[in-house]
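The structures come next, written out as structure tokens.
Bear in mind that the values in this text are calculations on the coordinates, not laboratory data. Just so it is clear, the structure is predicted and the values come from calculations on it, not from any experiment. Cβ atoms are built from the backbone, for glycine too; each structure is taken alone.
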Structure I
Amino acid sequence: MKTEIDLLYRALTKPLPGQKAQRLMSPSVRFTSNIKHDHTKARVSSVLILLYKKNKEWYIPLIQRPKYDGAHSGQVSFPGGKIEEGDRSLLDTAQRETMEEIGVPPTSLEFITQLSSLYIPNSNFMVYPQVCVTKQQPDFIPDLREVETIIEAPVAKLLSPSTIHRFKREINGVQVDAPFYKIDDYVIWGATAMILSEFLSLLKNSDLFTDRLSHSYSACNAPECR
């Protein structure tokens, strides 16, 4: 496994493609809320992309949020949340939230890198994705108040072009055309898909994976929020 982890480090610590990769999975419209936020006062949050081995294959966990009265009700996301008093770093935030939401202890994780930040206009969060790896297959314990389902997503499947689809729908009175990743019956779109796109773009040429990320669609990209 050490050789494989070395290959992950090598791929994920290359220069970040940033917005170029994120925009490949951007919806046509990113702001669909009725409340206009001041992005200069965005709240800081951090999420974790956790790599682990299961049945000789690399996976990352995603979570489906319960339905609630909020911007991200029922959506698929990474474990994570807003920075809190006592967090020493953005990595601390992501690892603490991961422990709280899906029961994976920080002591089992090795930090690899931080990906490009991403602003989420609907909830006014600036998100900083952290990437870690664990040598142990996690024993997930979901917090049912915050997690409806834990989705174990194979990285090789996420890298396959056949996993990418599109939808067109009306959201809060706004017509949205969005690419998404489909894992089983779960739809991964929006900010989560944009973060995933940068992550996968770094892994696409790694010797660990035979599938290649080849976006075969013309993404309809939203302008950055000003």
Structure II
Amino acid sequence: MSQRVMIFYDLENFKMSLGHINRKMKQYRKYDYGKVQYLVIELLRKFLHIKELTPSSLIRAYAYTGEYTKEIVHRIEQEIKEMECNGEPPQNIEERRKLYSKTKERFEAQKRFIKSIANYHFFELRTYPLKYRNGQIFQKGVDVQLAVDLVTHAFRDNFDIAVICSGDIDLLESLKIVKSLGKRVVVMSHPKQTARAIRKEADFYIDIGKLNEEDLNKIIFVEKEESQHE
């Protein structure tokens, strides 16, 4: 019997999981999310012993993340001007300038990332504007939307196996609902990013901290060489 697979990434949570791997190996690796989904299929074949799983078993991968916006960049810029006019301490202004510079860099980097994933197969990015308050940038509503989509697809019988690339405790109830609908739930994350209750609730847990070198090499981002004729 064929098995349909859907993957749900909390991108920030999953990026932190991959970051733990980089720190353990003491090297920087840039990962290609267009390749991760196919490694997931291989790992399911290996660990769940489902031989009929193939790349065509993947229905879709959804990735959720907060989005840097022009509005946030502009707000921080205006805030710096107000701090200067109000005679704020120089160290406070300097900290806000660093935040402004970092935010601009991440805004541009995210635009490049969003453009690059347009070429990914069966991969959909869902972004939600980041929030800014009191010098802090944070995401809100990402885990809620992931949970809603996960449960909705389960009710619509769109998958047999859901792979959750996150260990956020806020997903616990949605995992219970999906399991009650007869679906299998696999959590793939790093232990440092995974709540104990999430790991316990999953039908199967894949510790990406234990991936070997061969597996990691399959998902490394490779810069494409430009044609000499261009």
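Observations, loosely collected:
- Which entry (I, II) yields the derived value 12.5 for mean count of other Cβ atoms within 10 Å over residues 19-26: II
- Of the structures I, II, the one that 1.9 was derived from, the read-out being distance in nm of label points 7 Å out along Cα→Cβ at positions 107 and 147: I
- For 1.03 (Rg/Rh (Cα atoms, Kirkwood Rh), calculated) the corresponding structure among I, II: II
- Looking across I, II, the calculation of helix-only ellipticity at 222 nm (-39500 (n - 2.57) for each DSSP H run of 4 or more, over all residues; to 500) that yields -15000 traces back to II.
- Read-out mean count of other Cβ atoms within 10 Å over residues 91-98, computed value 13.0, structure in I, II: II
- Structure responsible for 4.2, with distance in nm of label points 7 Å out along Cα→Cβ at positions 3 and 187 calculated and labels I, II on offer: I
- Here distance in nm of label points 7 Å out along Cα→Cβ at positions 67 and 155 was derived from just one of the structures I, II, and that gives 3.5; the source is I.
- Computing distance in nm of label points 7 Å out along Cα→Cβ at positions 83 and 163 across structures I, II gives 3.0 for structure I.
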